[in-house]
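Input: structures, listed below.
Taken together, the values in this text are just the output of simple stated rules run on the coordinates, not laboratory data. All values derive from a computational prediction rather than experimental measurement.
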Structure P
Amino acid sequence: MDLAMRLGLEPHLEKRFEQMSTGTRRKVFVAAAAIGNPAVVVADGPSQGLDAQARDVLAETFRL
């Protein structure tokens, strides 16, 4: 939940995925990739379509 809050996803938690904007969907992908604290995450252009705050959270979360 902390990552969802840091990504600004709280207002969207009750929405269906199909109702979310492209940027919000990208944030959901970032949050989903962090579930279970994986040792390695393979991503192609993970910050594309993210706002500055979400890019910072992405870099901090995955140590980019």
Structure Q
Amino acid sequence: MEKFWLFQDIPLDLWNDWKWQIKNSLKNIKDIERFFPNLQENEKQKFMEYIKIFNFKITPYFL
């Protein structure tokens, strides 16, 4: 699997470590903006509404 460009320098042993994946998960709007800087304002707003209702966490593996 090809890594998201921001994770290219992560050693494979860390990349494959589930604890590292959880620790480095995206959890909030700041994390999302870091990885997706071109989000539209309405997309950010929808995300903010979503995380008020649902827990959100996505590991780097799925990016």
Structure R
Amino acid sequence: MAENLPPHDHCVMCDDPIEVGERFCSDRCRSEHEAMLRKERDRNIYFLIGVVGLMIALALIFVFFGQ
């Protein structure tokens, strides 16, 4: 059965078959993917801020109460 299919790729978001070399089947999938990437980037930034904040808090606790 697979030998009857023309060469194709699949949409990054919805997995629909698309032409070879394309990444998205529609502008909607492209915008949803961009929104997902922005959300992931923001989540990573908030996590990094939290880790740095925790490190600063632990350093301050050690400096003031560690002796």
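Observations on the model:
- Kirkwood radius over Cα pairs in Å from the coordinates reads 15.8; which among P, Q, R: R
- Structures P, Q, R, by relative contact order in percent (Cα under 8 Å, 6 or more apart): label with the highest value: Q
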